[in-house]
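Below you'll find a set of structures to go through.
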Structure P
Amino acid sequence: MNKPPLLEVNRLVKHFLIRGGLLGGIAGRVRAVDDLGFALERGETLSLVGESGSGKSTVGRTILGLIRPDGGEIWLDGARIDQLSRARMRALRQRMQIVFQDPFSSLNPRLSVRDCLAEPLANFGLARGKAERERRIFDLLDQVMLPRAAADRLPHEFSGGQRQRIAIARALAPRPDLIICDEAVSALDVSVKAQIINLLADLQKELGLALLFISHDLAIVEHLTHRIAVMYLGQIVEIGPRDAVFSRPQHPYTEALLSAVPMPDPETKRRRIVLAGDIPSPRNPPQGCRFHTRCPYVFDRCRVEAPALRGPGTHRAACHLDALPGA
């Protein structure tokens, strides 16, 4: 019997109500996530990419139970988790952890690194006695390549990259199956980004972790991910294996994002596609294809009919075109 995916998200919906007026009535709703689905296998990295406001972070927080979904299903290892109580969800968080964008604000400035790493060990009963706790803390520091002397220091004494290593160590402490990286390197310098990406890739191979890597930058995810899901206005518009998406994008939005990725070979030229206008408001997304207001290939059908994800095998796109012009 085949094992279910580690994580499965089906038809996920999350809308945020906007209240206004004298009586605080509902003035509208932000459609942050609308009918979204994907699966994530054990030991796999799936990158969720798209512009700011596309709903990526909302997906991550909903999976963790930090936000309640309005519809759809979330399954972990074959068990549905989106309807669990807070107490039962808290116990499950040993298996699912998150690394946030800003390590300084996500780390308690009053706790030493030792205390920061000891907290999840205590919460989940993973260390018996001081000696075992100290061994686990030093093992975690070794895994993220920080000196053991770092245990006695406070977060403000470290650089941004070092603080993110501490945040990763804290996420590793409960021995999770899944880590959600929510723009985990976007606040770091270019050289430090590469170091953290390499660290995450090494940890994944060593520990068999599944990673949901949320980013707005396709260039960052290229060397880390196995598959890519491209989001636009709360929906996945393309999903597929990394090499297929990078070499043969099937959606105009993916094509435009890739056109902005620098090429390693300066002799290789890529046609730059500049999208017109801004991303529409998720309060009032366009009818039909949500991308049609900015699409360079738009035609009448796009304005009235929403396309379904389709395509051969595991590479699918939500586009009425059978192939992109020039592909």
Structure Q
Amino acid sequence: MATTLFTQNIIACIWDFDKTLIPEYMQSPLFRRYGIVEQDFWHETNAMIEIYRKRGHHMSGENGYLNHLLTYVMHGKLRGLNNRILRECGREIRFYPGLPEFFPAAREWVQEKPEFARHEIKLEHYIVSTGLAEMVRGSAIAPYVDGIWGCEFIENPLPPGFVGQKEFEIEAEAEIAQIGAVIDNTTKTRALFEINKGTNKNAEIDVNANIAPEDRRIPFQNMIYIADGPSDIPSFSLVKKNGGKGYAVYNPDVAAEFEQNDRLRQVGRIDHYGPADYTLTSPTARWLKMHIQRMCSRIVADREHAVSQRVSRPPRHLNDKPEKKTPATPKGVQGEFLAE
């Protein structure tokens, strides 16, 4: 008997991190801990990428800053940096107003109406960032998210010939030594497909597998992508063209960010924009609540329509001549009931 893989009654809010949920770059606490001038690090990273380009080597911005962090470790400026320290620095990340309280509050919106609860609609939060996943995992918002995509480092890289070894030495305080994963503004779309197809919930589903729209865990039309600007255009475009919503936020203290988001809306890259303020009475929170609940209503309507189309009405007794009262069944004779 044919069946669908998922019930498609889940809505996903998918969040960028830097300048979307926080006013600064997430690496700021790390630089403060080690006494590194943040502006110097980013200036060096940009200059390094340009120098390599002139030498005929291509390096993306994300690979550039990750490699430069490793160079700082190698030269002792980030001595001892490991994933534990990254998580500790994550605790110092400062969020925009209303966070992280907004995340659990939004989950309650999909239960506010009886029909939403009847269809067991749920809201999930995901973070897809070009920043450091370990710092996000250490931050105050981590307990409220259902998945994190970000750049990752590896400690204790395996040596040549490791396949033949039976045991490996483990150093508890090893330094980061290799790049484990890179997320950039283009590969963010892969994360969106993983959420869409359910790869993140079922490892047997490959993100490149051909899966019918009705078999995907979270349809794009059930997604809202929230980010801060032009670098997220690939993700905005993917979600919007497939029926979802794109919402951009700006720092209320930076006029240029407001103008940037307005241009994105004028050219159709996003549906709307608002201040990076997530208190429940803010314009951003109100817009998100309105569209989350509209998605809930559509899910309810779609599911109830499917029931009406697939479930036939049971047969009833028919009378040649309609009467106001149903004749009594003779004693000892039971009426016949048919069902399919």
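Values in this text are rule-based calculations from the coordinates and carry no lab data. Since this is a predicted model, take the numbers as computed values, not measurements. Cβ atoms are built from the backbone, for glycine too; each structure is taken alone.
One of P, Q was used to compute mean count of other Cβ atoms within 10 Å over residues 84-91, and the answer was 11.5. Which one was it?
Working: P: 11.5; Q: 19.0.
Matching structure: P.
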For this session: Can you spot which of P, Q the value 26.6, 100 was calculated from, given it is Rg and Dmax of the Cα atoms in Å?
Result: Q
Exercise. The value 4.2 for distance in nm of label points 7 Å out along Cα→Cβ at positions 44 and 292 was derived from one model only; which of P, Q is it?
Worked result: Q
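Tell me which structure, out of P, Q, gives -8500 once helix-only ellipticity at 222 nm (-39500 (n - 2.57) for each DSSP H run of 4 or more, over all residues; to 500) is calculated.
P
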